[in-house]
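Structures incoming, each one as structure tokens.
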Structure I
Amino acid sequence: MGVATEVALAERTLDGMLPRRVERPGTTEGLSAIITAADRAREAVVLWGGGTRIGVGDVPDRYDTAVDLTGLSGVVEHSPADLVCTVRAGTTLAELASALGPSGQRWPVEAPYPERATVGGTIASAAAGPSRLRYLHPRDWIIGCTAVLGDGTITHAGGRVVKNVTGYDMTRLYSGSYGTLVALAEITLKLVALPERTATLRATASDLREALRIAAELRATHLPLDALAIVTGAAAEGCGDARASVFVRVSGPHDAVERVAKAVRERAGATSADATVWETIASLPAAMDRVARAGWPGGHEPPDGLDLSSAVAYPGSGIAFLLDATRPETFTRMRANVEAADGALVVERGTPEFKRAVGGAWGRPRVPLAIARSLKQRFDPHGVLAPGRVPLASST
């Protein structure tokens, strides 16, 4: 084995496991051929994009081939008049933004490290970021896709125009399946116009309790906020402050932004902040070694017993990233409290030993196991795609 090959394999280490080979297809047909061969050999495939969220999930049962999808990149078709574009799954969010910018358009989904994060990986992992407040889930901005099943079959769902929604629910199913049901090859996205103006503001709080109060009061005003985040502990330090802070983003027509920003300043004592802070906030959970992701019903306060002393929280969306996942016994207690509030606490980044110690990365299944098994059997009958990484299905 050559040095270059050893380096390529080492770069695809997952939970301490090395693949036997790395493949990098450049076409949908090439991707299909790789998965078909794996299916026939009963080998296991793990799909890689930019690797920003590859750590989410349990330790694989098997890991034979790493499939690098970054060779499937570029815009296939863009219809500015219809606010629609089709891109290959390995296109990064930064590349997509650069391609759409000259037309005054964008895909309104944010994820960690946009220069690395791919469109396919963002969808497959249901990545959460500041845009969730206004634009909800990544699946809400997909209208069609081409995907490869676990036996290598190339399938199509949805369409390339908004009015053609045949198979639309199938594309929603793939979002949050973490590469365990299909390999996304091409995706057709809904777009929005770039805002005329954007303003970012920051309110500094003395502690988490005050930050939550400020955020709750801002939500209660029903002002049209574009994003709302609380950062504490290590996250606050990463954003230039050691205290808890509330960040607010407002976007839209110039005059409307002026009015809303003025109201936020008056109500929260906020001051202007650098707009680039949002990329830092979104990327912090992918920069830490031990991270847990909490989710609870949107619009509600965080569950009791959830430690947000070092976190990036999106209170209006019911999501928080805990940036210092603690001892297994403490984590297990927190998970029980969150699940009792109809939420979930997932190990976003952690060692294999930690995942096993807390009973797995996912906690209580969010999809009934009978349904999950049926879906896995239908899309990946021989368990080729990331076996063991998800308890058969997940959509948190």
Structure II
Amino acid sequence: MQDANRYKELRSAYDMPPPSSDPLLTEVNKGTATGEMLRCYWHPIELSEAVKDVPLKVRVLGEDLILFRTKNGAPGLLHPRCCHRGTTLYYGRTEETGIRCCYHGWLFDPQGICLEQPCEPDPNHVNARYRQPWYPLEERYGLVFAYLGPPDRKPLLPKYDVLENLAPEDLLISHGDSVGSGGAKRIHCNWFQTHENVMDPYHVLILHSSFSTVQFTPEMGRNMRVSFHNTDTGLHSVQLRDLEDGSTLRRLSELVIPNVRIVADPRLKIMGPTNNVAWTLPIDDVTTRIFTVFRFSENDDIPTNIGGGAMYGGKTWYELDEPGHQKYPGDYEAQVGQGEVTLHSEEHLAFSDEGVRMFRKLIKAAVRDVENDNDPIATFRSDPATINCVAGNFIDEEA
């Protein structure tokens, strides 16, 4: 960030210097420093229930891929261009053991191994050199996770304690509609400017409380004392709000490097440890999607619109017209309003941005670790690969 004093000399906006973004915070493509760091982790790419026998186009970390499920139930993630003559597998047909190319019928299993070449003189003989580029997948919590990094660096897919050890009456509900950012399935901006918002609790006092309307609860709009703390896997914030009855609302929000957000219910209907974990997926440099998994009991009063979050003048985000979005802006408007990729050179970070500073520092440290051929923070090589979440809403009674 350039010297803030430079603006004192400006005569008008015409004199502003050329703006720039920090690539170590924003770039996700293969071969970039941060793109390679992100590829050291597993990422959710779709809801399990959405992956059926019809191939899907997916875009992950700037790569276009084909996602499918065989008739036997195994998911696969392959490079779209068939390794034979290059047509797309999007028009392929899924079968018991794999996906068959529409052009000459080559059949590939979920690991890209070619099983059949029906047009060859001996269709029972398949040259082992022909293998479709692929990525490994795992399914957990109702999500399909992909690992897009170097095979020899593949870590274990982490577990989260708040989503484990389910009782018979417990259930997990998975969403891919970017809960917390208006519910738009695609967020049209860089992943980082949406994700670092979790370590910006002060915006709740303005954007969600006093600017237009109370979007959560009146308690969330009360002044608070905030502290930030590094953890073994990332960073969390502690927010203390004194309530009218003399008790204190102690609220903890958490980030797991690089792109996991664990946030307690802002409507305060879920007290105690959080009941959800979310992943911010960088689709590419300018598009983002958030996957969230909620844990509920069958005995809970499960809301019809799970994770619907804020209300904007009595309406949901989707019910607002454009004047409504201007009158009742929320996270989506504030973050997309920064542009497709925010301009870090024009920022002036203040005291209230300490959590943002700390998170950016952790991301850059993870990038350096990968560049030095070390495992970045929050990668697991042995069980138990379980992350113990601290996020939640808690009431501390008056002493």
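Every number in this text was worked out from the coordinates using simple rules, so none of it is lab data. In this text, all values refer to a predicted model and were calculated from it rather than measured experimentally. Cβ atoms are built from the backbone, for glycine too; each structure is taken alone.
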Exercise for review: Tell me which of I, II gives 0.35 when you compute FRET efficiency 1/(1 + (r/R0)^6) of positions 25 and 57 (r between Cβ atoms, R0 = 25 Å, to 0.05).
Suggested key: II
Point to revise | Computed -3000 for helix-only ellipticity at 222 nm (-39500 (n - 2.57) for each DSSP H run of 4 or more, over all residues; to 500) - originating structure among I, II | key: II
Review point. Taking distance in nm of label points 7 Å out along Cα→Cβ at positions 49 and 297 for each of I, II, which is largest?
Key: I
**Study point:** For 15.9 (mean count of other Cβ atoms within 10 Å over residues 81-88, calculated) the corresponding structure among I, II
**Key:** II
**Study point:** Highest-scoring label, criterion being distance in nm of label points 7 Å out along Cα→Cβ at positions 17 and 129, among I, II
**Key:** II
Check your understanding: Upon calculation of semi-axes √(5λ) of the Cα gyration tensor in Å from the atomic coordinates, which of the structures I, II produces 40, 26, 21?
Key -> II
Study note, to complete from the structure: Highest-scoring structure on mean count of other Cβ atoms within 10 Å over residues 97-104 (candidates I, II) is II
